[in-house]
Structure P
Amino acid sequence: METIAGASIDALKLLISFDADLWQIIWVSYSVSMRAIFFAAPLAIVCAYLLAFQRFFLRQTIILLLETWLALPAVVVGLTLYIMLSRSGPLGDWGLLFTQKAMVIGQMILAFPIIAAMAFAVFKGCDERIRETTITLGIPQWKALLITVRELRFGILAAVVAGFGRIIAEVGCALMVGGNILNYTRNMTTAIALETSKGSFSGGIALGMVLLITALSLNYVVFKFGSDRNHLL
């Protein structure tokens, strides 16, 4: 207990003193995950909208694949990307392996199905009058999408937040395609794994605290917006 207590105190000191190495790791995590969400969310929302409101060939197959994609382990995504981006892989000439760009791509792949599946459920459960109004007014599809997203913004936000929460805490893909390079691709989860393996718990606990605060903050955002929605209703 004393060891854990001492490590926890040291972890707090690292955070409060703004230890450069520690905060660089935190910055890498947020930077990579925010970029991944920035690119993945719009694509996932558009995909969910089309699946919810359009009828086209292979639609059911795509929905099935999307649901299967949800259960894909992060380490499998990492392994696939590693093979694709390695020197002997088909995309080896791009030189992306062990870079932040590779981590962004991996996290986009992980975030996409979560956001798309949740947004799809939101679109399917929306008030039919929203869709009927856009059709009656002859509004273009892209504008109808924006109107629908605005009306369902609370549910869409919850989907995006869930996607961000998934990728900020994943370790398998980030470790395999990022390489855990100090001050470049080492993020919070890979650093925790490394520090724990070395028997250095203070850094791991400090980063764990940041991840916990992040999870609480994300849940609060969803709860707050949900409460505001219920109040408006």
Structure Q
Amino acid sequence: MPDAADADYDLEFFWDPVCPFAWVTSRWVQLVVEQKGLTVDWRFIGLLILNEDKDYATEFPPGYPEYHSLGLRGLRVAAAVRAAEGREPMGSLYTALGGGIWNRLPDGTRDMLAGYDEVVATRAALAACGLAERYADHLHDESQDAAIRADTEDALARTGRDVGTPIVALADGGPAFFGPVISRVPTAEEAVELWDAVMVLANWPGFSEMKRTAREWPQVPLLTGETG
């Protein structure tokens, strides 16, 4: 398997399948990739690892330890695939794993775990990518955590630690940044306009942060109850 440092990618995208904002941002990036001919190394960032020093009981809403654990288990499967098959399947596998969570309609609630069978969903995602369903056996394989932690620490070393997901890093030592955090997938035309605007900010040496906390729910079927 080629090392990230040895591979020729235009950008790296660090993902956890249970982050809805990372999922929406990744769909935007995919639109950009298709129009600009960019290549992406889809790497891991484990939210459970990222937040391991925090008190889930006081700093997060109920259910977050279970959600983040679900994400880590999905990443274990992806890490096992990457170790055996290389980096090429990672984009399609993220699409299948993330889509299996966020593109399904809610079971009467916004709880991502309601009616979700992770073994069945993971096997379906693997099959959709032409990968062996036996990789789902790694859902509880803690030996994969070292690779996930290494990717997570690499991302944080390049952005600073007070960030979340997604993280995007540009090639050749270019800037790495948390976000952009977007709540809806833009049109193809808007996707390129947004990318160009983000690149202007990201590449300006004095730029640090622009943020607002007032925002809509991520516009994905599981949270809105609507398709399309």
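For which of the structures P, Q does the calculation of log10 I(q)/I(0) by the Debye sum over Cα atoms at q = 0.20 Å⁻¹, for residues 75-114 alone return -0.64?
Details: P: -0.54; Q: -0.64.
Clearly, the read-out refers to Q.
Assuming -14500 is helix-only ellipticity at 222 nm (-39500 (n - 2.57) for each DSSP H run of 4 or more, over all residues; to 500) as calculated from a single structure, say which of P, Q it is.
Checking each candidate, the match is Q.
Of structures P, Q, which gives 1.2 when distance in nm of label points 7 Å out along Cα→Cβ at positions 187 and 219 is computed from the coordinates? Each step should come with its number before you reach the end.
On the way: P: 2.1; Q: 1.2.
The correct label is Q.
Once Rg/Rh (Cα atoms, Kirkwood Rh), for residues 155-202 alone is calculated for all of P, Q, which comes out largest?
On the way: P: 1.11; Q: 1.00.
Top value of Rg/Rh (Cα atoms, Kirkwood Rh), for residues 155-202 alone goes to structure P.
Determine which structure produced the value 19.6 for Kirkwood radius over Cα pairs in Å, calculated from the coordinates; the candidates are P, Q. Mind dumping the intermediate values first?
Numbers: P: 19.6; Q: 18.0.
So the calculation was done on P.
Computed from the coordinates by the stated procedures, all read-outs in this text should not be read as laboratory data. The structure presented is a predicted model; accordingly, all values stated were derived computationally and were not measured. Cβ atoms are built from the backbone, for glycine too; each structure is taken alone.
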